[in-house]
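Values in this text are rule-based calculations from the coordinates and carry no lab data. Just so you know, these numbers come straight off a predicted model, no measurement behind them. Cβ atoms are built from the backbone, for glycine too; each structure is taken alone.
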Structure I
Amino acid sequence: MAMASREVRMEGVEVYGDSFEPFPIAIDAVAIAISSDVYEGGIKNLSRRQLLSMHNGDVDSWNELGGQTCLLRP
């Protein structure tokens with residue numbers, strides 16, 4: 001028995017062969033919250049692509065997303 005928060009990829013299914021059977025039991029939800037300082041600094045909307053870039057570490061400052069210059073991470 002195992003859990004995943006995404007659909008299982010075909011290569012994952014191939015590892016277990018015919019004995020693999022998925023049973024979806026829930027759908028994940030993600031909420032994004034920013035501080036009032038960031039909002040007032042110009043970040044009013046973020047796209048999924050921008051959020052992914054933040055998560056992947058491709059974006060280093062709010063300025064790259066349209067806000068005031070300050071680092072995302074210390």
Structure II
Amino acid sequence: MRKGYPRDIIVAALQEVTVEKDSEEEWNSLIYHGEKLERRYKAYQGFEYEQKMKQALFRKGFPMELISRYLDRDEYFE
């Protein structure tokens with residue numbers, strides 16, 4: 001706006017630039033990386049396992065809500 005562009009053009013440009021991940025695609029990616037990390041951290045149990053998984057998945061850029069959902073899902077399958 002300070003450069004003199006009209007608000008309509010700014011909004012249109014921001015909509016084109018803003019890219020949100022498809023939630024299903026992100027969930028599938030989380031499952032892939034989670035299973036890979038499960039193999040890496042299989043020697044750990046309980047709290048330590050959960051913390052290592054959370055840290056590793058968070059470092060990969062996944063939101064904490066999805067990470068918690070993934071780890072809760074794992075509890076049902078054990």
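Taking 3.1 as the value of distance in nm of label points 7 Å out along Cα→Cβ at positions 3 and 35 derived from one of the structures shown (I, II), identify that structure.
I
Out of I, II, which one gives 21 for relative contact order in percent (Cα under 8 Å, 6 or more apart) as computed from the coordinates? Display every interim value, and only then the final one.
Values: I: 21; II: 26.
It must be structure I, since only it matches.
Using helix-only ellipticity at 222 nm (-39500 (n - 2.57) for each DSSP H run of 4 or more, over all residues; to 500) as the calculated read-out, with -7000 as its value, let me know the right label among I, II. Source structure: I.
With distance in nm of label points 7 Å out along Cα→Cβ at positions 27 and 51 computed per structure, which member of I, II shows the largest figure?
On the way: I: 1.4; II: 3.0.
Largest one: structure II.
If Rg/Rh (Cα atoms, Kirkwood Rh) is calculated from each of I, II, which structure is the one that comes out at 1.26?
This figure was derived from II.
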